[in-house]
Structure I
């Protein structure tokens, strides 16, 4: 740990703003998933993802870090953090989803042309590369999903066209272009970029690999979500005991839904309490839970949690989370920034962690819930609780990280 990382301070309730906690009181809560959702996000699908990752020599499981000093400070038994900032060179959990979906969709196209199934283990074959070279994969992105789609296309020799909205920084757009993708600026916000990418895919016969879903469009988002089940499998294999509580951030919700569903399918009645964390200014899931139906987030100002700035939730994600999420929690920008700084300058001998603005959101939600007596009681957080959080991204925008934390990412290690 660096000297600056030891310059930490204790957490107090004044560090955090007001948050909104909504318990899941929907009729489907904790009922079994719909069969198609269970099949897509269960152990068989996770095994296919594992076989694909095993064929990539650069892949390694990401670290699972214990934070005992923080656990003591918050009055919890254990806190573990899965650090996705070290995933496949993309600094984000998104590396697991988009690239896998691209490869699987290419294999399906190869299978159609050859009139036979093509196994995921054959993705490196010359037949796949020959057909993939004539394909273009496109998507909209806040930054990280587009990098993953671009990386997947590069793996198989395909082209990629990535739509970025006005809120995506020049640095994040440049990292996508560096992977060989065409970067296209869309007007408006993320949801506008999603619509524009869908229109372009239809117009140009490109293959759309969105991480959000809507009526009639589910297959590619399901494949993206399947990639994220790896995080659960790795965490459970590394933990002595499963977590009792999981706090996961949500944008369109594919990540949160995949993680929650896989925990529920693998652990059954022993599954953890699952809390979805969103920015207050674009909390479509919290609003949907409050109103009892899927709705868009209310219009509001942009959030510093740029990877979560999505006002319309994914159809699949809402269908899944309405059943397996136990609560929905909102956090403010200042909560996320405080969480970035606390992870960079940890308590005691806890490791220093580089977390981006969105990567720290789950941590911010857990901290908020543990410090608030009402939320703590509602969620059953106690001295024996074992919490799991995921740092979903590192410093994917180094300039913004420096401005919010006051140091370069490498200074936090």
Structure II
């Protein structure tokens, strides 16, 4: 970040750097920088360290337990923590359902749920996608039928990230099957320990288990756990997706992976010397640095213009951030060369590398490259984002 910061912003940046240097556990930092898998305890430990500092909810207003930071402070915090090797703050509670509850939730929901999100007492997951409803989310078929003071929910959700750890799921359900598809949807908050909720793992090609399918069989959900009005869930869903897509832009992630790329270039060789000395690689790194700087400026403009509540411009951020993350992964593979070709799944688990402390981090590049392919699909595919931009920004 090369900005003309004010003295206050520089002091804030220095405070963030000092905090991370002191409080980020070294084992978590090493996992993140080496692209190894994090477990639940890693996320919780880091979040609790931030919570104790009063930084548990960087994007929230102070009156609800947040920091009250402005757009620039939030940006500095994200970039500095990511560059130092901190894991991401889990978005599902903090930057997805949290803002929805702040805007649309009942007083009871705010008092009951928001403090537990900030203190990491509840882990949330997202119940949006279904086997036949991904990019066309409004075609979802999970049903919720009213039964007195409860809904009876039946259906299936898929690609549910980290649902194996979750206490709650914010879920889109169809409450009026006769209405046009966007108009008959409601948003429910579902206790993952309720009878009838079943989580089944989906194992990815690298042997990881980040995603799941969730089955809902006659699950009773109190009407008090519906967000806002019945059949108005599409409004809340779009509001949530704006926050999700801004987060997917991953500016802090881009800055950190740029440093990983430069490190790989310094430590790996071509036929004529270090990769860092290759003119073509220098050009590619310069271009991606320009792209990251442009993404940063766009992110600041969107955040400032909408006071933290993203509009359709979030689709531009999502597209560019996804593309840059994929470009960084490609360049890391290119810099690592043959060492990145053969994927070694043992490298992804820290306790499997104790007998090989000198193993080159390039062994994780293959998994990282493949993992980044999903960024232009999840949160709304690039094609969907372009349609949103065409309709809502260009008026086509």
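Taken together, the values in this text are just the output of simple stated rules run on the coordinates, not laboratory data. Computed from a prediction, not measured in an experiment: that's the story for all the values here. Cβ atoms are built from the backbone, for glycine too; each structure is taken alone.
The maximum of Rg/Rh (Cα atoms, Kirkwood Rh), for residues 53-172 alone over structures I, II, that is, the highest value, falls on I. Looking at relative contact order in percent (Cα under 8 Å, 6 or more apart) for structures I, II, the greatest value goes to I.
Which of the displayed structures (I, II) returns the greatest value of FRET efficiency 1/(1 + (r/R0)^6) of positions 37 and 317 (r between Cβ atoms, R0 = 30 Å, to 0.05) on calculation? Top value of FRET efficiency 1/(1 + (r/R0)^6) of positions 37 and 317 (r between Cβ atoms, R0 = 30 Å, to 0.05), among I, II, belongs to structure I.
Please state which of the structures I, II yields 141 when volume of the Cα convex hull per residue in Å³, for residues 277-364 alone is computed from it.
Details: I: 99; II: 141.
Among I, II, the structure yielding 141 for volume of the Cα convex hull per residue in Å³, for residues 277-364 alone is II.
Work out which structure the value 22.2 belongs to, where Kirkwood radius over Cα pairs in Å was derived from one of I, II. It must be structure II, since only it matches.
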